[in-house]
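Take a look at the structures listed below.
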Structure 1
Amino acid sequence: MTSLIGDIVAREAQLLGLALSTGEVESFERYASELKKWNSKVNLTAITKDRDIAIKHFIDSLSLAPYLSADDRLLDIGSGAGLPVIPLKIIRPYISMVSVDAVAKKIHFQRHIIRLLNLNKIEAIHARIEDLHKTLSNSFTVITSRAFTRLDRFVALASPLLAEGGVLVAMKGEQAECEITASNDGLHASGFTVVAVQRYTLPENMGERVLTFLKQSKAPLDKG
């Protein structure tokens, strides 16, 4: 018997064109249960109600799934409690994924979930993103962040890790267009261009969201 979270995730994922198996729905339920349990002792998220977890965390994370392909290598920057990387890994187990966060307790939680759900081809790294520039440069075909930092800073931090021809995807709230406009100069200086903006509405009137896709358009401007 599924829970409220399982029912919502299965129904709303279906509307996104994602048919979840019984095992995948159960994984989301276990993930949510552990998130609430850990959150009572360790501050992982301000979103704690079942309906909000299902929609604002899980369904919002799954909005990126249609844009991933089997041969992608995904990096999630500032992944917090594992969002969007763990929901994506649950339904796309064959894609190689890495998450990074500078807060140790959040990475400890992610590693716990990875073990609990027996997820493979995923690594949770406790580090500042700058620490990865030497070891993982040009390694990822897709790099995402969910409400992590302003757009131009995200591009500056992520671009050294992006493979040639790869895409950056900033998961933003309803003010994304204003942020894009404000970040234009920084994006131009970094040699990146916004190539697509995908706006969507979360179920049950839980807010507007925007996926902002960026690709390298040319070599960065010489600042010297």
Structure 2
Amino acid sequence: MRILIIEDEHKIANSIKRGLEQESYAVDVAFDGEYGFDLASTEDYDVIILDLMLPKMDGVEICRQLRKNNIHTPILMLTARDQLDDKIKGLNAGADDYLVKPFAFAELLARIRALTRRPKEALGAVLTIKDLSLNTLTYQVKRGQKEIKLSRKEFALLEYLIRNKDKILTKDQIINHVWNYDADVLLNTVEVYIGYLRNKIDKPFRNKPQLIHTIRGFGYKIGEGK
């Protein structure tokens, strides 16, 4: 899962970034409204954390312009002010949720998880395909009754695959969702991590269907068959 933080207070932005990266999210940060709007308009994110008061372009205007351009990424708006009219402005501009500073990181995380469960098929906390399950709250991965230990990046990759099960995902799509914008990631890095996952969720279970498939010339998908 990939998240954009648009927040001009460096200490807050970097603290949120560190916390989310510990939770296996890929995180990009913009410290002013114009750069944040540029990233939000051109990159593909699962959630945008957007401060209301920003230099160059404020949060309400960013939100309004994104929605005007048919960009419907879930937006969690942050502000140090708790007046009702500020909340109404943000929500009317197209924000999906609202959080007043200071806030507990656990609450921020819960709201992000709620927003990522909203799209299309409200998937819930436990994602499954066949007998493979991934719990986004406890980070437990199991195939059948056997628990599988994954690194943070392997977990993030598997979560992205399962959220898009039966869809062919290109290497570029995978990089854009699993790694940060400024990460120096080569296309063959995706092949390496796909190999890591296969070694853990497919190869040890030879009597069960293979779940991760290479679609030559296109990319990868997770599903019950090619």
Structure 3
Amino acid sequence: MKLRLRIKRGTVKEERYDSFEIEVSEGMTFLSALQKIKEEIDPSLTFRQFCRAGICGTCAITINGFPKLACREQVLPYAMLEEEVTLEPLEKFPVIRDLAIDSSDMVTEMKRLRSWIREFSGEVRIPPELSRRIEKSADCILCLACQSHCPQILEEEYLGPLYFAKLYRFLEDPRDQEGEKRLEIAVEEGNLYHCLSCNKCNNVCPKDVEPATLIRELMTYTDTDGQGK
């Protein structure tokens, strides 16, 4: 069985689409398909990869309009449809080349938000139920799929589902002492209430973090004036 891939190439200034046809084998992922093209057809093809285990988020690309982890998405179901599949870089991010995007702004923003436990000392016992809530948001692998698929990201001042999920994680953690500050950032700097509640970020998250659900949870921390409870 063969699969035809239409891949967006180049940069924003000089972009084009190239088509490749490859033989499909059972268990092949889109990352394996990209590696096959690079090794056997076009060594100039550029994409990101690292662990191949679906836990690092580096290989996220757009497959037929939806953000997916290339190392997890199976090729065979697409090949059975006998239609050409379009691969593109994640939307809303600068393109370095082909399928590789520049995610450096995400690192800068995570540092600005101080996404780590602050001013913790002593011993804190975390109940199992709370631990499960924290773990859900902590499962985020920073793949940027939610940011790419969020329609509200077009609003320049909207922080985005990835960062709200991270803020929720620390707001819930009893070891962190900056909850009030984090809530202020979410509401005043991140425009928390501009979320469209469309659940698109939930639908594309490969780790089932459900950022939209966590955003609604964040909203319960504020009253009608947008101040912390």
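Here Rg and Dmax of the Cα atoms in Å, for residues 37-100 alone was derived from just one of the structures 1, 2, 3, and that gives 10.8, 32; the source is 2. Of the structures labelled 1, 2, 3, one was used to calculate distance in nm of label points 7 Å out along Cα→Cβ at positions 29 and 181, giving 4.7. Name it. Going label by label, the one that fits is 1.
Read the figures in this text as sums done on the coordinates, not as results from a lab. All values derive from a computational prediction rather than experimental measurement. Cβ atoms are built from the backbone, for glycine too; each structure is taken alone.
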